[in-house]
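None of the figures in this text is laboratory data; all of them are computed from the coordinates on show. In this text, all values refer to a predicted model and were calculated from it rather than measured experimentally. Cβ atoms are built from the backbone, for glycine too; each structure is taken alone.
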Structure P
Amino acid sequence: MKYITYLNSGKQSIGCILNDSLEIIDIPSIPTQKFPNNMMDFINNFEFNNSELKKILKKNKLPVKKINYSDIVSPISRATSFRDFYAFRQHVESGRKNRGLKMIPEYDQIPVFYFSNHNAITGPGDVCVQKKHLDKLDFELEIGIVISKHGRNIKYKDAYKYVAGFTIMNDWSARALQFQEMKLNLGPSKGKDFATSIGPYLVTIDELEDRLIGKQCDMLYNLEMKAYLNDRMISIDNFKNITWKFPDMIERASYGVDIYPGDLIGSGTCATGCLLELNLSNNKDEWLTIGDTIRLDIDKLGSLKNTIVL
């Protein structure tokens, strides 16, 4: 299933995507089952809701409506928490090189993450920034997952059972603010907390079966990842190149603590997936500015398009 949150006559509703032409079924309007009218409540009972919806779609011909891309908002507007990991090795190596640091062996010992602002989640469309954010403003090409049920001390082999679905993620970064605060060995915080875009869909694991590499529990898929700046392709990688897999991240995140439905977990930036890394390798000093549009395309997950506004 591909789930969306969208504007229906000015109010948010949820739907499932039927095809690339953005024909959808409005989930709360289904007469045979009373479903929630928002994605957070849908996720709170995700296994039942997802299973029932599949059964209904198989047995019934339901009214279909066509929407515009501009109607789509973030799949979840306010995650219950947001952890962003550092799971692509090449990006980490490039970032450390830019700061004059060598790669450290601890990277291969544990998957590391930081908490970011779960109240600053946005979807496709405009991303509003302040003037200081424009000092070395950057994008980050990532994949995110949304947790579907409560758990604690989850083991690698069971982690996939706790995932509602995958989504594209752009973790916007104000690098000048980030560099300043991280000299104090704390952060990133103000360099990151102003916006994170996700969407356009929340794609369930079964939609990715034809791209699976290895066992289901590994959640590793052959998904090409691309970034475009003003329609110019500037980044390309593949999700299969990830170093720490999502089951590793879930096991680490849930160690000694509870995770909940609606928690958002990010993969961290893929190789070449930000201007910081591209500038380093190409000897450039290119950053985002007002009016720039970033489009992130990931196989099976769709296209997340955002424009910078002040």
Structure Q
Amino acid sequence: MKKRLKTYPMSERKNLVKVSDFAELPPPDFPIKSLVNALPRIHAGNTFRKIIEALARAHKKKAHIVLGLGAHVVKCGLSPYLIALMENGGLNALAMNGAGSIHDFEIAAFGETSEDVAKELPLGRFGFVEETGAWMGDAIKESLKADLGLGRGLYEFMRKNPEKFPHRELSLIWNTGRRSMPCTIHVAVGTDIIHLHPNVDGASIGQASFKDFEIFCDEIAKLENGIYWNLGSAVILPEVFLKAVSKAHNLGKTLAGLTTIDMDKLMQYRAQTNVVMRPSAGVGQGFHLTGQHEIMVPLVVLALLEEITR
């Protein structure tokens, strides 16, 4: 059945997101603290301050900070802010869902991503661009052969084929890989466009993503006095995080002093329960902050960078 599927080149796909629309960081002396001080000390105003304080404290104490990322954050052009955090020691590990890795991969390769689903779906073209599925399929198979997790495998594919990825400096996968920072990708089979492609093998995806789950569990086990920050993942990463927390406890890790943070456009059940409430109960604290990613992420990152770099 897969052999009968028709693909088409990326050059024919109209994308809704381009690197020219990505966020740009302001000058280093941008006075973000004045804005933070101007916020009311009520409700979300206090939560915002507490989140910055917790992140800055973890950074100062060299405690572990792990970020779990939903795909929409990449599509909102926010990668430059997260890369700035990496550059300044504000992150120790990154986790993404499958869709996040695809958008990041396409940004690195083509400088654009996010097809017009409503337009392409009735034409039978949604998800069938050739290069993304073919290249990621090759990268996933090579990951399996090299016994690598999916995140590291995609980085290695970029490293070995630089001519295919002229925009890799804006890729989260690339920036974690060149810093030897863990980047794990957690795939739900059937949810991502590349699963439609003839070159993509389900067994390879499963094994590479499962290896990433084990790497992720190792990172979560280091979160004593550390922080897990869930950014824009409503289902997959909150569920993965909860299982990793359970494994850490099973192995005797108390995760004492754990701070959990959830940020999304609206409050979601799994993130509120599996990130904010359950993991930190009795050992630490949990926060939720609601707002549009393209506004909230720059505010949080700039406020944090001011605390840790000045």
Structure R
Amino acid sequence: MEKKLKIGATFSNHHLKYLNLDVDKALLEFKELNLKWMRVGCYWNEIEDKKGIYEFSEVEKIIEFCERNKINVVLTVGMKAPRWPEYYIPEWTNRRFRLLGVVRTSDRVFLKKTLNFIEETINKFKENKSIKVWQVENEPLDPSGDKKISISEKFLAKEIEVVRKIDKTRKVLVNVWGNKLYSRKNYLVAAKLGDIVGLDIYLKTPHYKIGIIKRFIGPYDSIDRIKKVSDSIRKLGKELWVTELQTEPWEDGLVTQKEFPQSFMPTDFEKNLKYSLEFEPSVILLWGFEYWFWRKENGNSLYWEKAKNVIAKYSNSI
């Protein structure tokens, strides 16, 4: 008998719009999949396009939908959010990154701007019952985006401090890039600062040579090592989630046009899910809902139907 678990997916209104998909229809389709968790991003440059003027209506619509349909929400807050380009910083902040830089508390002006946005966001949504967890930043400790920038531990701690000051009831999640756990050891900082540690696991990412994909690689650590990391996180009294499990292709830019992309095929759904079950996470959030929906809307339902079947097989109702 297959093991059942709590399962959900990331829902990026930003990415849906990039793919020219209808966000309202996507919400209805999300419900049809019977997913019980939704991770929603607050995109700072869209919400506070002009300094001090906040437009939360789109996020509010998504959260209200979840509340009506009994879907639990993980809300991400901060300068980073799910999907490329990773950082969503408004132009008015005048913040410019250098290659391989680190966002530090020494940049007091930018720190204040970031904390103000987080404070506004938490105050706006703290009464919504569907929100169960605050995710502070997205992979904050790992270098990402076109400049390969990371957020320092001290900066992240300041952000989490603001969240906990406003809301003392909900748990805080900090996620890390799960494909390089032992070399970076960011999970230890995540466990120190958060209540939940999320691992982002991708089984097939492209390895390029002279601009050409030579092969696909997965986590640098063995499955036994990742199990040890997972156990150590629980021994620290923290909950373990898989916050991003690859269930879409990762090649040819933001969305591949290939009919049969090597990095993720419909047959990989169950294989990847079984892999992540080895770490005994409390919740698994799938990464790729927007892609399945995009393929379906463009006449190919293979990914959608496979997702639907696997979710029905493994997911329990909560």
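Things worth noting here:
- Answer label among P, Q, R for the case where helix-only ellipticity at 222 nm (-39500 (n - 2.57) for each DSSP H run of 4 or more, over all residues; to 500), calculated from the coordinates, equals -11000: R
- Label whose coordinates, when percent of Cα pairs over 25 Å apart, for residues 35-186 alone is calculated, return 26 (choices P, Q, R): R
- Comparing distance in nm of label points 7 Å out along Cα→Cβ at positions 163 and 211 across structures P, Q, R, the highest figure is found for R.
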